[in-house]
Structure 1
Amino acid sequence: MKTYHRPTGLVFGADAGRMVRDGDALPLAGMAHVAFTHVDVITRADGIIERDMQRISGVDDSAALERLSAARPGFGPLDMTAPRLMGIVNVTPDSFSDGGKLSSTAAAIAHGEQLAAEGADILDVGGESTRPGSDSVDDAEELRRIIPVIAALAKTGIVSADTRKAGVMTEALAAGATIVNDVSALGHDPKSAGVVAKAGVPIVLMHAQGEPKTMQLQPRYEDVLLDVYDGLEARVAAAEAAGIPRSCIAIDPGIGFGKTFRQNLDLMAGLTLFHGLGLPLLVGLSRKGFVGALTGEKTAGHRVNGSVGGALQAAMAGAHMLRVHDVKATREALSVFTAALHPDSADL
């Protein structure tokens with residue numbers, strides 16, 4: 001039998017602070033704006049899943065409560081006490097979200113600089129589309145696309161390399177990237193874990209079922225929330241075994257990567273479960289197909305409103321990083337969200 005703990009009974013702002021001080025709540029994953037009063041204790045054995053909602057005072061697993069509530073280590077130079085924005089810079093001719101508008105080096109650099117000016121904490125540069133149905137590109141082409149962009153944007157701020165390949169990771173880090181964001185959670189290239197361990201850089205491990213080319217054909221799970229948790233737990237263990245310190249690891253449940261419309265919603269509804277791994281949580285749902293299915297917007301680039309709504313929901317669930325295309329819109333929404341929770345701290 002395996003036991004999982006999902007924080008619930010979320011409280012926000014001044015109420016959260018007061019209830020934490022009074023011992024009636026615990027901070028959620030070290031975040032300043034949200035706390036939890038209850039835990040959904042979930043057990044799974046032989047295909048049978050049972051749930052028992054308990055007050056935090058009734059949970060007898062102190063180690064689990066510590067993992068759910070403890071402040072996360074900084075991710076690179078960034079502290080994880082408030083949501084951070086990872087701005088997306090896709091240097092690809094077949095990006096699902098922008099139709100290849102940033103496929104030229106100059107356009108990609110200009111866009112990255114704009115995202116930084118709009119408030120992106122990290123610029124995530126990728127040269128291989130991993131949209132559903134996409135084909136892989138070889139290392140040389142991926143490097144041709146991203147290296148000059150990374151080199152330029154590294155002068156602007158923190159750059160992450162969005163890649164699954166060890167050779168590309170090596171060259172991207174040499175060009176100025178200081179974070180690796182791997183949609184395969186170091187499972188695509190057997191040499192990639194060694195590259196990250198040797199470099200000593202932070203890594204985002206994302207869950208995906210299958211390869212991008214076929215991942216959306218028939219994704220299957222016994223329970224998507226628990227299965228994705230187990231998958232990430234296994235990849236974290238593999239990264240640690242390869243010599244990557246746990247303090248350098250963040251996790252991403254991989255919204256849209258080998259998940260159906262309903263499975264994506266189930267993951268979003270249960271995001272707090274992933275705090276049980278005790279690591280920074282990144283959520284990326286920006287402009288994805290399930291957002292369009294909910295809003296009726298067929299053009300990915302026009303899914304700003306739905307994407308911002310999803311980002312706020314993730315922030316309410318204690319996500320430490322939000323990977324977004326629309327930095328300005330998300331930053332402004334987070335500013336209002338935060339000010340409404342903490343009026344005294346509003347900078348007017």
Structure 2
Amino acid sequence: MPELRIDPLTGLKTIIAGERASRPGAWLSVTPAEPIDHEGDPFAEGHEDQTPPEICAVRDGTAPDSPGWRVRVVPNRYPALDPDSPEPPASANRDLFWAAPARGAHEVIVNAPQAVTSLAELDAAQVAEAVEVWRERIAAHADAACVQLIVNERIEAGASLPHTHAQLYALDFVPASVAREREAFGAHARRTVGGNLLGDLVQEEVRGGERLVAVDDEAVLLAPYASRVPFQMMVAPRRPRARFEEPGPTGAALLHDGLGRLSRRLDNSPPLNLWVRTAPRGADPFCWRIDIAPRLTHLAGLELSTGVHLNVLTPERAAAELRDA
């Protein structure tokens with residue numbers, strides 16, 4: 001029977017209705033991604049002149065903006081944020097029509113020179129190296145109110161270029177969804193006299209085991225209790241740490257493992273979004289995590305009108321299938 005679940009981290013509600021996966025047209029399937037056209041790929045090795053000058057790169061002695069890199073960081077050519085964004089025209093009624101400059105930084109991190117669409121197609125060492133650069137770039141923007149790193153894989157998930165890459169947004173404000181999570185961590189700490197919300201959640205999930213996909217010395221891979229989409233996953237550290245950018249484990253091995261399991265289960269790497277949630281400035285307590293949201297179904301009227309998601313695959317079944325993959 002359908003269940004209404006609340007995500008303990010975000011407070012968001014999801015209807016879990018596994019029986020709906022049996023209805024006509026509801027089968028979850030993935031078509032292969034189109035091969036990347038090398039000539040039209042500005043992130044390809046040898047095409048460094050097709051991007052803005054690099055901010056930094058992982059290299060073995062080669063010159064900036066030349067071939068011979070393993071991870072490369074450049075400013076976004078079409079930035080959503082600009083440190084010099086001017087003040088917008090004043091509104092006659094600021095209570096109704098409020099606007100401010102969209103200031104901050106917007107970077108692109110090219111995860112690998114290989115022309116692949118998914119992190120799952122890279123080897124574990126290359127993913128670990130890319131994730132380490134994610135951490136370094138988040139740390140480089142420690143003065144921002146909130147730093148959000150995202151990966152969009154395939155056009156269906158919003159990627160304008162197919163070559164695997166991440167985007168970093170350094171915001172001068174804390175988005176409402178992040179602020180709600182910050183408050184949830186604080187409330188849990190007060191209620192439990194110092195407990196960490198995600199740390200306690202991980203302990204319960206490992207103890208129960210039914211939504212646990214994999215675990216290693218650094219992190220755990222879970223199907224979240226109130227998963228909003230089929231095969232949603234979360235990587236969380238085994239020992240709570242507020243900020244992803246601080247020294248310590250990154251969970252890169254389990255991230256690579258989870259994406260590989262997803263690809264094997266679906267016979268192809270699906271369109272997906274993933275993001276690193278790290279503590280906004282001044283937040284304590286908190287705990288970082290990596291969220292992975294495959295795009296196997298479409299947002300429809302219920303989701304768009306209410307913000308309540310309808311998930312046709314129970315997290316328990318998703319975890320079991322991913323464990324078997």
Structure 3
Amino acid sequence: MIPAVVIPAVVSAGLLAEVVRGDLVESVHLGHLVVLRPDGSVALAVGDADAVIYPRSSLKPVQAVAALRSGFAPADDAELAIATASHSGEEAHLDAVRAILAAAGLGVEALGNTPDMPLDPQAASAWRAAGSGPAAITQNCSGKHAAFLAACVASGWDTATYLDPAHPLQVAVAAEVAALTGDAAAPHVTVDGCGAPLFSTSLRGLARAFQRIATAAPTTPERRVAHAMSARPELVGGTGRDVTTAMRAVPGLVAKDGAEGVYAGALPDGTAFAFKVLDGSHRPRPAILAAVLRLVLDGAAVEAGAALRALADSIQVLGHGRVVGEIRVPFAGGVSEAGTPA
């Protein structure tokens with residue numbers, strides 16, 4: 001039996017993407033999307049702008065802000081960027097994680113995240129060839145966990161229990177989530193794939209959090225996170241990753257992907273967005289992301305146009321090894337005065 005709490009999300013969902021093969025729509029991806037203007041008003045909504053979701057790794061920039069406020073002192077943009085990352089496990093990613101831990105006087109054994117292989121196929125092959133198996137440091141969330149541990153050391157908090165929701169660090173994270181999202185309702189709390197506590201947000205609240213991070217005053221923890229992410233996008237994702245491609249294509253963009261079809265981001269002017277693909281699929285995310293960026297950039301999209309087209313086409317519909325269709329994003333046709341798809 002389907003729990004009643006999921007039914008409103010299904011009923012209120014809108015069409016985010018269509019998978020076209022030949023001249024037939026073969027599949028559709030439903031979900032929720034919101035785009036906020038710099039003043040916080042809704043420019044575009046598909047589905048329910050206030051749908052309650054688990055933001056998954058899209059929450060990492062908020063968690064990094066909490067780590068900074070709790071004493072994490074990264075030596076440079078690389079160490080702060082890796083704290084926000086779902087990294088691919090490439091050597092530069094591992095080096096940044098090790099540097100955070102070393103500065104805190106800790107080794108990789110202190111990491112409490114779930115062991116895994118690198119996401120990047122070449123990095124995984126090299127790691128395996130070196131005789132290594134799944135490890136905490138190569139799991140994509142190890143940067144966040146290293147920052148968590150560094151904050152605990154700086155604040156004199158226990159490092160062995162840092163993943164307990166009642167730990168002072170996680171209490172600080174929960175407070176930061178509430179402050180940056182502006183969500184009034186108490187969040188659902190569960191465990192993320194990496195083992196850290198995970199707090200639900202509204203979709204609008206997630207977009208609002210990115211808006212506040214992107215537009216924060218200089219020297220604030222929020223602005224430091226925004227700067228590090230846009231300055232070192234290769235550390236936030238990795239080789240060939242859509243989040244890295246998008247931030248390279250659009251200067252100043254702060255964006256973060258999350259598991260189960262989640263994405264959020266904001267531009268320096270305060271335009272912000274968040275979306276959730278309801279079936280949790282990764283497949284339509286690059287096309288939806290590219291469409292949103294084209295809409296919010298408007299005339300300024302010329303310079304980023306080629307990169308965004310490549311991003312939109314990065315997931316191909318193939319038949320016998322050749323392209324025979326496309327992933328189409330219906331809402332990309334425009335925005336009406338009411339803020340709904342034209």
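Every number here is computed from the coordinates shown, using simple stated rules; none is lab data. Bear in mind the structure is a predicted one, so any value in this text is a computation, not a measurement. Cβ atoms are built from the backbone, for glycine too; each structure is taken alone.
Once volume of the Cα convex hull per residue in Å³, for residues 120-239 alone is calculated for every structure in 1, 2, 3, which label goes with the largest value?
Working: 1: 105; 2: 155; 3: 139.
When volume of the Cα convex hull per residue in Å³, for residues 120-239 alone is calculated for 1, 2, 3, structure 2 comes out on top.
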Out of 1, 2, 3, choose the structure whose coordinates give distance in nm of label points 7 Å out along Cα→Cβ at positions 152 and 176 equal to 1.5 when calculated. 3
Origin of the value 2.3, where distance in nm of label points 7 Å out along Cα→Cβ at positions 40 and 200 was derived from one of 1, 2, 3: 3
